Structure formats: C-alpha cells, structure tokens
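What follows draws every value from the coordinates through simple rules; no lab data is involved. Being a predicted model, the structure only gives us computed values, none of them experimental. Cβ atoms are built from the backbone, for glycine too; each structure is taken alone.
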Structure P
Amino acid sequence: MIRSLSFAAALAAACMALTQPASAWEAVEQVKTYPVSGQSGPELYKSIGENGPVISGSRRTIAHTTFQLTWGRDYRERADGSCVIARNVPKLIITYTLPKPLGPVPAGVASSWKRFYDGLAAHERVHGQYIIEMVQAIQDISVGLSAPADPGCHKVRAELQTHLKRLSDEQRARGRAFDRVEMGDGGAVQQLVLGLLTGR
C-alpha cells in the first residue's frame, strides 16, 4: 500500500511538472556604443550619419537593437508514442547600440545631447520590450505543446516552428509600426533630432 501511494504521488508530481507555468527567466540587456565627434549638435549629428550602425546591408541608422536567443528545450517522448515539450527556457541577450561622443562637449551641447541620448535609449528599450514579449509568448505557447504518434519528436518540432515564425513576424511588424510613428513627421525621434540640431 505504501508503494502504491508513493508511485501515485510521484506520478501526480510528474503531471504537475508538465502543467506548471513556464520557468521564470530574465533578459540580459546591454548597451554598446559607437564613437561620434563634434563640438555642436549639427557636428555630432553629422558624425552619427557617418558612423552609425549599418542595417539592411548598407543603410546607416542612429541607433539599433539586436538580440541573441537560445533555448533549453526538453522534448519528452511518452509511452503512447506522443511527444511533448516539457520545458523551454530562453536565454535572451538584448544589445542596444547607441552613439557616444569621443570626448567632452561644451556644457550647452552636453545638456541637449543628454536629452537626445536618453530619448534614443527610451525608444530602443521599447524595441527591447517587444522582443521580451515575443520570447515570453514563445515560451508560453511551447511548454506543453505536444503531438500524437510522434517518435523522435519531429511533428512537435515542426509545429513549434510555425509558431516561431508567426510570433517573430508579429514582433517585426510591431517594431516597424512603432518606428513609423516615432520617426514620422512630428514623431518623438524627429523631435529628438531637431532638439539636438537646435540646442533645445
């Protein structure tokens, strides 16, 4: 009787482990800078245009957010031939690339530069938040995902890939829509640039 109870308890614990919420995780966020030079707002902005990170092959931008994502997945084959993703813990490193003057700038320029830099950093952190939300959505949908008659877990892997593509596409679309507003006429990034150029 004791053996039966112990087995039942172990089985219940295993079932709970498969249905419990995904493990908590935290993104690592880091800032990478590129050098710019100048003693005025227009000079600094010109240097940004010459030294900013390259995207889309050849186009330079003021700031950029990238990420590295790896997963610790546990695919479990069940006795009935099905396969389930029992665990899927992300390791996410987000890198914000922002401009930084090579040396000191005049006091008046320093204050407008700080407003410009802080605004850029806030803009890029929104992109970072979109990435974090995408990764959380992937974890939420993948833990417990299963497929019947799936020796080798090939079906469940393929199904997961369809979710990954959809969620990745959604994250990119959110980022593009956000940039269109922020960088459009009267948008926050446009105002940051004007403030740097005019010293406001």
Structure Q
Amino acid sequence: MARFPQARFLLSAAAPAHFPADSGAEVAFAGRSNAGKSSAINAILGRQALARTSKTPGRTRLINFFELSAGRRLVDLPGYGYASAPESDRRAWPRLLEALRQRSSLQGLFVIVDARRGITEGDRALLEWAGQRQRTHVLLSKTDKLSRTDVRRAFLAATTGVGEEVPVQLFSAHAGVGVEEAQRVLSAWLVGGEQ
C-alpha cells in the first residue's frame, strides 16, 4: 500500500506570489540537474510519473508543489548546475529559493546527489543555503549503477563531504534501495516530528 496515496500535482510557481498559502507543512527536494530528483520523488511517493523525468538535464524550471494530503506538500525545486537554462530563469531562481526558505511551513530539505559524481560545489552551496535553519537529508542516488566497492567509497566521500550534521543515505529509485527510509524521514518531517 502506498504511503502517500493522495499525492497529486498542486501548482507550478514562477514567482513567490504564486506559492500556496504558507500554512501546514512542506518538504523541498533539490539536486543538481540529472541527479535523479524526479525519479526519487516518484519512487518515494510510489507513483510512476507524478514528477516528470527526463534524460535532458534542467527540465524542471519552475518550483512545483505536490499535495500529499491536506496541508502537507512536497516542493520540487529546479535542478542546478546546468547552464543551458534561459538566463531569465537562472536569475529568478535565487529569489524563488530565498522566498521558499522564509516560509514557516518549510520543514526540511532533501538533497539528491548522484553517487557517481559525489558532492559538488552546487550541493555544498545548497547545504550552506539551508544552513542550521533547515533539517537536511542527502539521498546518494543511482547507487544501482555502481559496484559495491564504489558505493562504499561514494558513501564515505559523501558523509565526509557534508559533515556529521547531515544524514546521508544510499538510494536507488530504480532498484528501490532506501525508498522506505526516505519515506519515513519525509513523513516524520511533514507531521513536525523528529527523524
């Protein structure tokens, strides 16, 4: 049985004025372009194509809100690190992200990191942006594409790269690795509980 059976697309926002009301609870998902963010969202929500996946980096260009239940939302942020997005979009993203960070409903941030690439400067900048004000959780994605030895190396490098304060977990949307753990974290944050 799906943990989020009522999950549905709510709206896309190109400006803070388009965000839903700042009430309830929401958790944001972010990651470098093509890190597997949309696939992770679909796997965690138990839906095939709720968040649109693409082999083309940079497809998510607006902030997409999904309602998981009344007053509980998942926020899909545009991928970063991909230079072919229009300049107007890239200029608007920092303002959108800052407006999101100011929302009292924001309960935490999942950062999706491609295990084959490791923690990038963009990932570090995002974790610094979240700062101590937000709970963060790193999903080390696409682990099914690595050998066990390389997975262990990637995990050690990621945990060292983000420090002790930020939990890192292995994840593969394709193989189902880490999906239940990520669901538990998301559920706990959405009800205001601790991980």
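Quick notes on this structure:
- Source structure of the calculated read-out (Rg/Rh (Cα atoms, Kirkwood Rh), 1.19) within P, Q: P.
- Comparison of P, Q by distance in nm of label points 7 Å out along Cα→Cβ at positions 50 and 66 - largest value held by: P
- When helix-only ellipticity at 222 nm (-39500 (n - 2.57) for each DSSP H run of 4 or more, over all residues; to 500) is computed for each of P, Q, the one that comes out at -10000 is Q.
- Given 0.85 for FRET efficiency 1/(1 + (r/R0)^6) of positions 98 and 170 (r between Cβ atoms, R0 = 35 Å, to 0.05), calculated: source structure among P, Q: P
- Which entry (P, Q) yields the derived value 1.5 for distance in nm of label points 7 Å out along Cα→Cβ at positions 74 and 178: Q
- For mean count of other Cβ atoms within 10 Å over residues 34-41, the highest value in the series P, Q is held by structure Q.
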